[in-house]
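**Q** As C-alpha cells, here come the structures.
What follows is calculated from the coordinates using simple rules that are stated; it is not laboratory data. Because the structure is a prediction, the values reported are computed rather than measured. Cβ atoms are built from the backbone, for glycine too; each structure is taken alone.
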Structure P
Amino acid sequence: MSKNPEELKKIVKEYNEKLAKLGTELAKSQFSYKVEEKTDEKYWIQRIANFKKHNEKSLEYYNEVYSMIKEVKEDEAEIFLLGIAKFRQTGVELLNTMTKIIENPSIIKSKDTQQSQWSKDIRKKLTEQSDECLRFEKEINTSFREFYDKFVKVMN
C-alpha cells in the first residue's frame, strides 16, 4: 500500500458507495442461469436481453471491484482481472449459443427423439455455459469477499 492510510480509507469508502449502488441495481435484474426448455422465440429474445443487461451490470460491478482492489493491493488486482476475463468470455459464448436457439427454438426440447446431434450439442453447450457463467460469478464474488475481509475490513 503506497497511499497513506487515511487517503486509502477515503478511496475505499467511495468505492464501497459505488459498489453498493451497483449491487442494488444488479440484484434487481434477478437473472437465473437455470436453463428452461421453452420453445417460444419471444422467450429467448427476452432471455438474451435479460442476460445482456445482467452481464453488463455484473461486468460494471466487477470492474469497479477491480479498481478498488488495484488501489489497495495491486498484485491481487491482476488475479481478479483474470476472473473477470473468464466471466466475460463465457458470457459471450453463452450469448452466441442462445442466439442459435432463437434461430430454431425447438432444439431446446430434450424430449424430442427426432433431434439431430447438432441440436443435442447446442442444448448441452447451453447448459454447460450457463453453469460455467454461474460458477465464475460465484468464484469472483468469493474472491472479492475474501479480499475484502482480509484487506479492507482491517482498515476500519
Structure Q
Amino acid sequence: MHLRVQKHSKIITQTFDKQKNGFLIPIFNIHDNFIDPAHMPKQVYLTVVSPKMVKGPHLHKKRRGLFSCIRGNIKVVVQINGKYEEYFSGENYNFASIEVPAGVPAALQNIGDIDAYVLNMPSPAWHIDDQDEHPVDNWNYEFNLSPAT
C-alpha cells in the first residue's frame, strides 16, 4: 500500500495594479476530491518540528492524518506490513499533502535547518475523552540526524 499524496502549486499573488505582493498555496479544497467525504478533516492544527528532530512514531487506530508542511521540509515515515515507506512535504516538495490512514504508524522528521511548520488536518478530531494514541511495536527505522538531507 502506498499513501495518497497531493502536490500543491505555489501561486504568486498581486495587487490590482499588478505588483507582486506574495503567494498562496491551496492546501485543501473539497472540490479536488482528494479526500473521501467520510474522511474530511475535522480539525486543523499546526505542529512545529525542530531542525533534525523527529515527532513519533505515533499510532492512531481511529484517526487518520493529513499532513502538509508549509515551512521548511519534512520526511514522513510510515510502517506498512513491517516495511518502511518515506514521503516528503514542504518547500522543496510542492507543499504536498500526505494522507496517513488510521492504523498506520507514522513519524515526522524535520530534514532541514529551520523549524518545520506542519499542518495536520485529522479526522476524527482529537477529543479528551477519545485519546486514540497507542504504542508502536517493533519500530526500528533509523533516522538520519546529520546535516540536511
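**Q** Quick one: helix-only ellipticity at 222 nm (-39500 (n - 2.57) for each DSSP H run of 4 or more, over all residues; to 500) came out at -27500 when computed from one of P, Q, so which one is it?
**A** Details: P: -27500; Q: 0.
The read-out comes from structure P.
**Q** With distance in nm of label points 7 Å out along Cα→Cβ at positions 5 and 141 as the yardstick, tell me which of P, Q scores highest.
**A** On the way: P: 3.3; Q: 1.3.
Top value of distance in nm of label points 7 Å out along Cα→Cβ at positions 5 and 141 goes to structure P.
**Q** If Rg and Dmax of the Cα atoms in Å, for residues 61-100 alone comes out at 10.9, 31 when worked out from the coordinates, which of P, Q was used? If you can, show how the numbers build up before the last one.
**A** On the way: P: 12.9, 42; Q: 10.9, 31.
Corresponding structure: Q.
**Q** Quick one: mean count of other Cβ atoms within 10 Å over residues 13-20 came out at 13.8 when computed from one of P, Q, so which one is it?
**A** It was calculated from structure P.
**Q** Among the shown structures P, Q, from which was the value 17.3 of Kirkwood radius over Cα pairs in Å calculated?
**A** On the way: P: 17.3; Q: 16.2.
The structure behind it is P.
**Q** Further, regarding this structure: Computing FRET efficiency 1/(1 + (r/R0)^6) of positions 77 and 125 (r between Cβ atoms, R0 = 25 Å, to 0.05) for each of P, Q, which one ends up highest? Before the final figure, lay out each step's value.
**A** Working: P: 0.20; Q: 0.55.
Once FRET efficiency 1/(1 + (r/R0)^6) of positions 77 and 125 (r between Cβ atoms, R0 = 25 Å, to 0.05) is tallied for P, Q, the winner is Q.
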